[in-house]
Structure P
Amino acid sequence: MDKQFIYKAKDMKGKTLTGTVIGQTKREAVMVLQTQNLIVLELREKRRSEGILNKEFDFRFRSVTGDEFSRFCRQFHIMLNAGIPILKCLELIGEETKNNGFAKDLSGVCSQIQAGESLSVAMAVYPKTFPALFVFMVEAGEASGNLAEILLGMAEHYETEEKNRRQLQQILFYPMILSIVFILVLIFLITYVLPTFVGMFEVMNAELPRPTQILVGLSQSLINGWPVMLLILFGSVISLAFLQDLPALALAKDRIKIKLPLIGKLNHYQCLARIATTMGMLLTSGIDLLGVLQRLEGVTDNRFIKKELIMIREKVSNGKRLGQAMEESAIFPRLFCQLVTIGEASGSLPEVLETLNLIYKDEIKNRIQIINTSLEPLILLIFGGVVLFILAAIMLPVFDIYSAYANM
């Protein structure tokens, strides 16, 4: 299992650097730093408590927005096409950006390049700014000599993802506000309104129906036990925060992410589109299939999909065809596997992968539209059912009391 180490080292110019490095052992971490031409002075494993309490106080929860990053890719592409050297491109973009954290990281990349590092290695030092997928693609562009084309493809990729993210935000905004308001009103009804009716029922010695008994029990639990409930909720959140790093739980959580109704299919299609476009760009860059599959794990943070991609790579390295290996996987639909098999047989796999990318981009748009049209009625139906249950729980005893008096 990979561990995080805190290091203190000197570069070739004698400048002292500090930071973190990933490795399974201290020896592996030292070798990583040595490949960056750093002389290691201190190295120790980073404790979990340090990851929680000793965060960087630059107030950057996310260093770069999707818009900023896609704009960076497009600007970088235009400057490289104009013949401007890489170092000068980064300096110019860093001077223009209004994001201080991004400018700081771009300056750090420039320093790494001046120390002799490649662009991809320099960017890998700043994972908070440069996603693993982008670093892998830049590495492929450097190896094949078509970095500008890779940057253009990544600009379009991040622009599409940002557009989809904004659409989802717009779709989910109203249901979220509606849910919060409904929950607050529900708590008010259960804790303040219902006890008034309960007192009236007790005075009249009315026998409470089952729905009313359930609601009264819930009301008393909220009124008398809310401190315990808050404590349990807080403890559950803290426990989940620590337990989610366990490999088995993390794998199960990531599998659920692509199996959920509505949103799960969207997550799945986004991963498939990303896999298709990444494989297409890497193959077009001249990288062989096994080299592409070795880099493919960086396209997603979903550990379940990563596990499946590793299994596919191992099967292909053992002699199986890519389409056959994908058919045996749990993440690739039949259409994806069939088209990949056709692409392999005809020698047009990059073109087929681009077609798959377009297909799943359309599927993503359709899925977003389905969420847009079905989520609001679904929420209203659920809330309407809850409101109907509360009204029934309150009004049934009233009707019983009225009937009893009418028959007297």
Structure Q
Amino acid sequence: MIATMPAPSPARPLRAWDYFTLNAYWFALSFLWNSMGPILLPTLVAQLVPESQKGSALGTLSALGLIIATIVQPIAGAWTDARTTRWGKRKPYIVGGTLFDVVFLLAMALAGDFLVLVVAYVLLQTASNIAHGPYQGYIPELVPESQRGAVTGVKQFLEIIGIIVTSLVVGNLVGQGQILAAFIAIIFFLLFTMALTALFVREQPFAGAAGVPAATRPSEQAPSLWRAIFYSRDFSLWLISRLFILVGVNLVRNYVLYFLKDVLRLSNPAAEVGNLMAVIAVAIALVVYPAGALSDRWGRKGLVIAAGALGALGALLFITATTVPQVLLYGGIVGLSIGIFLSANWAWGADLIPPEAGGRFLGISNIATAGAGVFAGAGGWMLDFFNAQSPNGGYTALYVSAAVCYVVGTLLAVGVRDTRR
């Protein structure tokens, strides 16, 4: 049985240990999905489908999994907003979802054909988002507004450390053909950080089978999942803006392994993807905490606009890349953009929602986060189509489309009410 302790009062400033334990599981989620998207899925797909179909197969697989994530995450988050158990409000779902993750990760690692891979990946998305949806309710629920940007900065920093460790571990393992070992590394980090979360994050105490503590109930006015999308003009615009910018991020990131193989003609593209991710992660790490803290003081909007402009520049520069150093340099520009955007934008979204319904609303934010991956899945079809028209023409189409998405998302962000503490 997992013991629960009284939740910290929203008025009480959090300590450094609280910053870490609230965010530790984000490291494992980052390690999981940054291993999966740019390295493991492209590698597994390329082993199981014909060369001419790799882009469309990868795009379809990614989109299908993320459609599941888009549905499951907000439902799981909303469910835990309204209920508690003697083990806690969010923890049972975090623990249970993580244990099922282990099963489906092993199934993916051992998949012998594309259909088995698809089924295992869809089930992994389901289990992971049953944990992810409730987990992201912690920051709006337990963190005072005056510390939210700083705590979000720690969240993003741990996610960036996840990218760095991914680049050092998974990129090298896959480059050496050790795919099963890469999956075992993911399983280890998921179980370890899940245990930290279950043991040390303090939730509301259980009030018995017959009652739910008032502090755990969402407002009686909390809208349905569908109505919550239109909770306010600012929240809706924030959601759409986030969607476009994250589509741009995914279009740049998801197909980079194929770019390195086809355009730069590298013999071991998986290892270079690991190096690129390390450069991006270092660039993000340099700005992610300062961006979150500065957004508490200066407001969120200006930082998000700057991030969008940098992202569009980085995407267009990728079109001109012909050497590995150029790819790493342009990746660093994209990394700066991602770091600024993720810290300021996540805190901005948390400012725009009712804090007692954080699981519901930040679960809905996954319409943008996972939905961006769904739309970016069309990039695989675009890649195959334009590559068939002219050699490597698909990559130009990808990166121009990414830049357009950055620009549209940035313009939409201009219309969202700014927040400043």
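Each value in this text was obtained by applying a stated rule to the coordinates, not by laboratory testing. The structure presented is a predicted model; accordingly, all values stated were derived computationally and were not measured. Cβ atoms are built from the backbone, for glycine too; each structure is taken alone.
Given a computed value of -0.40, -0.77 for log10 I(q)/I(0) by the Debye sum over Cα atoms at q = 0.08, 0.11 Å⁻¹, which structure among P, Q does it belong to?
It must be structure Q, since only it matches.
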Quick check for you: by FRET efficiency 1/(1 + (r/R0)^6) of positions 196 and 332 (r between Cβ atoms, R0 = 30 Å, to 0.05), which of P, Q is greatest? Q
semi-axes √(5λ) of the Cα gyration tensor in Å, for residues 116-315 alone was computed and gave 53, 18, 16; which structure, P, Q, did it come from? P
Of the structures labelled P, Q, one was used to calculate distance in nm of label points 7 Å out along Cα→Cβ at positions 28 and 188, giving 1.4. Name it. Q
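Starting from the value 0.95: which structure in P, Q was FRET efficiency 1/(1 + (r/R0)^6) of positions 36 and 156 (r between Cβ atoms, R0 = 30 Å, to 0.05) calculated from?
Q
With relative contact order in percent (Cα under 8 Å, 6 or more apart) as the yardstick, tell me which of P, Q scores highest.
Comparing P, Q, the top value of relative contact order in percent (Cα under 8 Å, 6 or more apart) belongs to Q.
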